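The structures considered in this document are given below.
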Structure P
Amino acid sequence: MTNERALHERIKARGVILQALYEIDCADHDVEDVLNHTLTALDFSDDNKLFIKTIVRGIRKNIYAIDDEISKYAPAWPIDQIALVDRNILRIAAFEMLYQKDVPSGVIINEAVELAKAFGADNAPRFINGVLSSMNLAVKENEGNKNNG
């Protein structure tokens, strides 16, 4: 698979993750049921299917810690008052920034903003960019303190 095709598939995979999380939150469907019916309907590589499963399961497993982290950088917006789509875009990016660390944070933020442009309200891209940029600065600062301490 070419790098360009792999990148395009990864972008599409994040959209699928958003849709799965939305269904889980909105309809209270079981995580594994959602993953099973979602992934059987898609033509993705095994790597991207694993990526989707890892992100969705990881977010659901760590949802309280992720939501707490998001709340730190969006203090004017209680997590339950952030639009469902925006909240899940933030969760995807926060999970990748905090737990995955294999994708550069700039790419994660850019992908989140693109998801917000495609699926969110008019002000969503700016809001998501602001929250994630603040979170990224704090994560980088924290990593710097660990390395220097």
Structure Q
Amino acid sequence: MAKPDTASMPLDDVSKAIIEQLQRDGRAPYASIGKAVGLSEAAVRQRVQRMLDAGVVQVVAVSNPMQLGFTRAAMIGLNVDGSMEAVAERIAKMPEIDYVVITAGSFDLLCEVVCENDEQLLSILQDRLRAIPEVKETETFVYLKLLKQTYQWGTR
């Protein structure tokens, strides 16, 4: 599935204010968002729908993996031979992988996993990631304690 073209949807200050309201509380009623930004409930609903359709925003529930039985999280750095983008796209298709980025620096790619246990992490490393021929090196950073995770970076 292709990513929506978000460059074609300029955001005015009101749309940015709506985004900031949704970042504070993704379940906020459109009526209360409207009061905060100076629009009617219907106008907020229309703007949110346009932003959803354009891929500008995504409203999701963020769970606590530890409360759901996932006891191990890790960031994995990978160095690859060949096309970083091709390998990143292949890894992004793996359901076990939650996050993939192409980077500059010590690693070509970073990916994040949330696992039920160390055995599952080992299986992902050994059977999935290191099985890709272009993957030449991995380094795993096991999360010991999550101190901060936020999605409220605002707008510019």
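Every read-out reported here was derived from the displayed coordinates using simple, explicitly stated rules and does not represent laboratory data. Keep in mind the model is a prediction, meaning the values are calculated, not measured. Cβ atoms are built from the backbone, for glycine too; each structure is taken alone.
Kindly point out which one of P, Q the value -25500 was derived from, the read-out being helix-only ellipticity at 222 nm (-39500 (n - 2.57) for each DSSP H run of 4 or more, over all residues; to 500). Label of the originating structure: P. Among the shown structures P, Q, from which was the value 61 of percent of Cα pairs over 20 Å apart calculated? Checking each candidate, the match is Q.
Among the shown structures P, Q, from which was the value 5.8 of mean projected area of the Cα convex hull in nm², for residues 43-122 alone calculated? Of the structures listed, the value fits P. Given a value of 1.1 for distance in nm of label points 7 Å out along Cα→Cβ at positions 27 and 67, calculated from one of P, Q, which structure does it belong to? Source structure for this number: Q. Computing FRET efficiency 1/(1 + (r/R0)^6) of positions 51 and 107 (r between Cβ atoms, R0 = 35 Å, to 0.05) across structures P, Q gives 1.00 for structure P. Comparing relative contact order in percent (Cα under 8 Å, 6 or more apart) across structures P, Q, which is largest? Once relative contact order in percent (Cα under 8 Å, 6 or more apart) is tallied for P, Q, the winner is Q.
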